[in-house]
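Visitor: Just below sit the structures, each encoded as structure tokens.
Coordinate-derived values only; no laboratory data. A quick note: this is a predicted structure, and the numbers were derived from the prediction, not measured. Cβ atoms are built from the backbone, for glycine too; each structure is taken alone.
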Structure P
């Protein structure tokens, strides 16, 4: 019995951990099916051994706790989860138990983020995440950015509906391309991308992510409906999007037939689904059947098993990213998987390959993580013939021949900033909004210019002419002239933006700002030691070494000389130099929480303009903590250290 209790405790701990990675961090470490099996095992053990039941067990919870950075919202109607079934036999048990109550609504289970929407007086007044089912997060300002969602409806009564926010596959793919270009970690699947996007403090970022929503249930309403189908027709008449491929079925064969139809069309849908929901259509019957503490007895979710296929690993190729990371990829014999033909799969890094003993020539089992990203999940070692080849990462970059380095995170990296494989992605980063801000010069234009041989480094941007730009797709004479003006204007951005634009590993916007403030000129960096750089606030030892490595390359000196010759400003920011008011000189701020009338970026710009410095963490060197709503741990640390805490009103008084 002690062993049983230890197993239950271990399952609870594992589930809580993975639940946190999935719901809160949006960075799952296991696939949904593995998580579901852990959850099912715990449910079975708790049912067999009720003496070990615990009210705090994950099986008594709907989701994870809401994040602290948003206002908390208590749901008027609890937002429960659904009981999962994984076979037609389990589905048959549900149907046999409920068949006396009439028909069922059979509909897609969208793989997104569940939300409640509250309309009153014909207007959307609140949008909230599910959270733990009883309390969620107020994300109204982000919900309002969803174009397909009506903010005003032709119904003046009170209406609360439940829906699923999701990211269409096309938007997901575009987002991950942008993140890869910028050296950011791609989202694992559209569900996590949608969750991360809906939880942004800045609604502008959410708006850029192209989220969408389906509404699938009425939580509360002044009107009375007889059936679920009738209530959805009411919502459709209000221009609220309801689920496609919905059908009313009356028998088990009809239900299974429609599940299989949805399964066949799954790959062609523009959004992700992870199952099919089957629920009683008659609303009075639902009230009679009732609910458990967190799941209704009148509905189940049939979950699709992940599709896995065997194929041959023909070769392992190397891709060189913008930051120089060498990523191994499996070249596979083409195999049809989850609706598409798969011929490549990521192998992440050398540790991933070694842990799984993946060899060239192996027969491997592949699936799509989140039904999107192909991955190798298992090697069929029993099928080995002895001809398989152990893979080793190269000692030199396959693109430029420069020697590579290995870090503690198993990343192998080319340190040559002028590496041709990194060129296109580096140029996209160089021209991006937060770097040199060359509006109108996007990935498509840069790709064409690189292919034509007109861009071999960032310095070549400043030699471009209207005549060279006009023939590009979607360019033309006027657009070419505008782009040349934008490129010319970018020369005066100053040292801070230039340092960030160079794409030095682990040097983000804040680090670039701190370095620009500390040293004032690009020329200083060719002579600085790592120790001198690490002495700057916000710069760690590893980042300092990255800076010295970057400026030690002859190619870097060549690039800087060419940029200088083109007229690019390489000293402090010109707008800061022209600003005579330095009231915040030598004053360090930290900003936390949600400010009433401005974003953190806007507050940072004000501080920066007046000579101050914004840090990401509270320390003894911090002078002021500018705190908004839901300030969290930084506020507590500031108080412990005796640091002056100000709100937005006090901050604006300081600016006046």
Structure Q
């Protein structure tokens, strides 16, 4: 008899033994050995499926998971207001997903400290501090580090820096460390680092950072950059560059300029204002392709000046791995005026369709639309239709008459109207209905306006950087979806004093926000955040469940609401478990891939706005689930530095 079949009877017997003795759960059974599975890149693999073949933890035993170790970096910044000691600064988040190579776990803190831990005990092996200025960066974040090993690498035998850990920093350095010791690789650039601001136009440090791990292809480290949104039309270039992983010398650069446009500024720096690549890059080693998810051309909500500069904006672009030349590109938003940049890592898989296996790129978007493209050509595998969208731009603007809509995989966010207004009381609901009715709303792609427009999906999604996870066997994709409207309102330049989103170089600054009631609650009914499972071949939503509760974001008695917005994403195992934090609630959960049911949950010190990962490093060892719990700068959760590991009892 299996443990699952046997334990209820034992519980009944124990409850009837004697009056006054509590009903207790039996001790956990013996667990299977499981199989070795590591997590060698940010998304689990260079193609980023967030999938693990680890199989010791199953639907039947996941409820026995328990915390086994915790590592704390000490790298925390509390929020700062206008206190005369400098500009206001938000708290840090902690969005890192560790990697595991052999028996060592590597991760980075929000201010780019790097740690190597024993993957089974959490014991610290070494740490490295690049001494980033904690007061110089608005949105401190490090999503992860990357690993490169030479062909001659032999653990404990080969020379220094034959295994390298690489990381981009908030102050735009690319750093290479010896994986065994944490010491700088002296042959990489100058003393182990490269200044990635070379040939970037003049800018404030706050405008230009690296927040995502470099992609590793052969002997190259490839990185994009975060360029601060909505400040000016001549923002720093969004150039993507590849560096020799040994010497740090530049190998190639791709600045996303349209065909025929001059690639450089007059001073020889890369052309300003081009779209950047802030999210996670994927690589296909077999096909020697680099897949970059592009952002939007600065600024986000006005583009009358662009004159074709956004040719590669809000796209997936496939680059030749040797040269950086464009092989193909597919644009998911034409002339983007909604901050609908491509937020998530292009996800590579072999998709079985009616018995045929096709190499594809799966790209989720802020619009809640999923595009499936042939990996070699960029052609849509399922139909994509160009449909008319709302028109009527402000003075000086132009619009695309159509936008692409995939027709096979369902759009996750249906339209809303003032009739969908919601509130705790009739007063709230009425106020929301009036607010929504006063805003321009012609459906998705309603352009920004002087009176204010509904922005739905919001500029945060739909889906964002933490999605998706894909179970390769089931061909089921898991995504986090935001489900509340935002606003975009253009303000004439003469009235722009003290407006943070200045959009300098355009006739307008912009104000964006959430459509909310007088007490600050979204004006549409919950759930405001869901975890959704989509069958990619069938083009069907298998299930959709609310993500988290308001337990840690609202005062009592408003803890009952299910489905809250959150940052982060899921991972999925071969045994059909979906691990996810991602909500504002301070909880990590395991959902059943079959139906979305919550099979296990654990309380955390603060929210886990990151992507969990899982691994087993020895055949006779344990499978671990690890998550970064440290809050998020844009959420109401306290900042933290908790890297937490869970496993089945020994």
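Visitor: For which of the structures P, Q does the calculation of mean count of other Cβ atoms within 10 Å over residues 93-100 return 27.1?
Guide: It was calculated from structure Q.
Visitor: Where does the value 151 come from, among P, Q, when volume of the Cα convex hull per residue in Å³, for residues 221-532 alone is the thing being computed?
Guide: Structure of origin is Q.
Visitor: Once distance in nm of label points 7 Å out along Cα→Cβ at positions 245 and 325 is calculated for every structure in P, Q, which label goes with the largest value?
Guide: P
Visitor: Can you tell which of P, Q yields 24.5, 88 when Rg and Dmax of the Cα atoms in Å is derived from it?
Guide: This value belongs to structure Q.
Visitor: Tell me which structure, out of P, Q, gives 2.9 once distance in nm of label points 7 Å out along Cα→Cβ at positions 181 and 213 is calculated.
Guide: Clearly, the read-out refers to P.
Visitor: I have 10 for relative contact order in percent (Cα under 8 Å, 6 or more apart), calculated from one of the structures P, Q. Which structure is it?
Guide: Answer for the origin of the read-out: P.
Visitor: Tell me which of P, Q gives -1500 when you compute helix-only ellipticity at 222 nm (-39500 (n - 2.57) for each DSSP H run of 4 or more, over all residues; to 500).
Guide: Q
Visitor: Quick check: 20.8 is what I get for mean count of other Cβ atoms within 10 Å over residues 269-276, calculated from one of P, Q. Which structure matches?
Guide: It must be structure P, since only it matches.
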